[in-house]
Structure I
């Protein structure tokens, strides 16, 4: 397996950098830093996504963990982030590499301007030879605080975050490091489970055959498969491998057969990648059957085909396009939810009478629609 790639996203989970007691495993952190430093010297640009802040914070605070208490988890993350970063800074410094911390929430990647700005910051850091270290901003990322009717969050763990970042920066490969060797035909603890070396396409059968969750992290094999699905749909190959395998990163980059390799599909254009996977959904536009057919055949969405608008969103936010309860596409509308409620079901001439002749005739333009159902 040849690896001519140059921009790589490496993600390590909590289990990869903690001991069985749940404390940070400094030997493993040092080991990963050394491999990333080696890859950097070989000319690769590495974006490093790490978990472990909550585990570091629990050890730092010295109080018993409360896994179901969101506020406790956030307090632990707040205490743990600086511990985690101080260690990484020390380990990378041995190889004359500087690090920069980037904490992201789902909202940061959902807002188009913020998304592009994050890409610019990452590009600058990579250009000057700094290793960006990314983690979810656990202190302010709370699905429960979120959200109004119609809002669906875009990631809930660092597996998804790593591939959304990879999509944003146009990475050539994502390496997801876990506590398993890769994807197995069944639970790896069961006799007869075999490692799957290559996955051509992620099928529904494959997804339904897997189960299992990590002990301390939030992701399990299902979350890794979902992340691999997003990345490969964006045209980026993924390798899932064991973080504790010696030289796991450098061996992958040398083209050795390590873990499970997911083949990329055709790469979507950058804006469509963001619409499809980068942004949270802020609401839903329901359309009639004829309009759905026209959109699936390549048309824009006109106001006359809209039957209902759910949620509160602005022009340019990402929304679902649905027929009844079924989403068939996502897109960025030219109007806010308030405006769409005024013009739904109207012909273009009536829209211009209500909102002014300078308004676009399309509620959502074809180039800003990504089909989720063929």
Structure II
């Protein structure tokens, strides 16, 4: 059995001091250590944990993700289409429930057989974590070498690996009075492109803009290609979790997250996480055209959802219904003066500009350019 505190201290010595994850009984002691000694964000699902860690990595930290192997399936999308595509490395710990020869719950049987094969298929380097302190220290050093090469590395953790660490006490959410504005007049339904033009013209040297996958990121590129834009591809639903990780560690930035209705619907649990950790410097803008515009215009179910109420109920300090572009501009200007985690909801028209292109710069270069902007 590993001494959890010594193992965690070795990770911290190598710079791994930012964690995100979803609890597992096999990992509880390492999770307790990370809460006690490091910065830890509790995600509502494993894919969001990977995205949060990825945002922290882009911002300059060496992040750790923690999950049960059942949750590895939830993390496949960001691991394969965000981390692999943009070469964003994360250090992972995944427990192996359903290990061959050990009695476990029936839902773990298949994952116990295929966990390591899944890691292989995703081109993620991995090892079973040793129960010997010195050997584990050597394993961490090797993992760190892969991380420094921009390649993710996972440890597969068996039952009884970590010794006991008691939880000192968990972070409490800062409860704030919620400001909310509901729909008051008829929606003007501007185009996505016109909406992005308004958002973009208000940025400055302290502002970074994250555009969600699909037409939002592609049209943001058409509005203006610049170093403080990150055009996310794949990892649908992860954009605000990516923003949360970045905003948490780079508090000097104004982090503007540009989301879509299909994207947000896919991982709405992110709203609760965002509302709990409340990054003051994050503005979350939802452009809702009630359709999957990038895949042929099929309808989403957003017409049944009151996003403004949900964001407010999840702890966003401000949650505003936006009716037109003038109001959008006014609210963004107000946010830059007052800050506070803010959600802006704007209904837009369906469709996109003609012949909308794709970024001519590769995702890896987009990330590198973005990081150069952060570090200048």
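Read-outs throughout are calculated quantities, based only on the coordinates presented, and are distinct from any laboratory measurement. Here the structure is a predicted model, which is why all the values come from computation and not from measurement. Cβ atoms are built from the backbone, for glycine too; each structure is taken alone.
Can you spot which of I, II the value 1.31 was calculated from, given it is Cα Rg over 2.2 N^0.38 Å, for residues 32-207 alone?
On the way: I: 1.15; II: 1.31.
Of the options listed, only II reproduces it.
Comparing I, II, where is distance in nm of label points 7 Å out along Cα→Cβ at positions 48 and 128 highest?
Comparing I, II, the top value of distance in nm of label points 7 Å out along Cα→Cβ at positions 48 and 128 belongs to II.
For mean count of other Cβ atoms within 10 Å over residues 160-167, the calculated result is 27.1, so let me know which of I, II that is.
Matching structure: I.
If distance in nm of label points 7 Å out along Cα→Cβ at positions 168 and 184 computes to 3.4, which of I, II did it come from? Mind showing how you got there, number by number?
Details: I: 3.4; II: 4.6.
So the calculation was done on I.
Can you spot which of I, II the value 0.80 was calculated from, given it is FRET efficiency 1/(1 + (r/R0)^6) of positions 224 and 344 (r between Cβ atoms, R0 = 25 Å, to 0.05)?
II
When mean count of other Cβ atoms within 10 Å over residues 16-23 is compared over structures I, II, which one is greatest?
Numbers: I: 17.1; II: 23.6.
Between I, II, the highest calculated value is found for II.
Comparing structures I, II by distance in nm of label points 7 Å out along Cα→Cβ at positions 40 and 112, which one has the largest value?
Working: I: 3.5; II: 2.6.
Evaluating distance in nm of label points 7 Å out along Cα→Cβ at positions 40 and 112 on every structure, the highest lands on I.
Could you figure out which one of I, II the value 25 for percent of Cα pairs over 37 Å apart was computed from? Please report the intermediate quantities before stating the final value.
Details: I: 25; II: 21.
Of the options listed, only I reproduces it.
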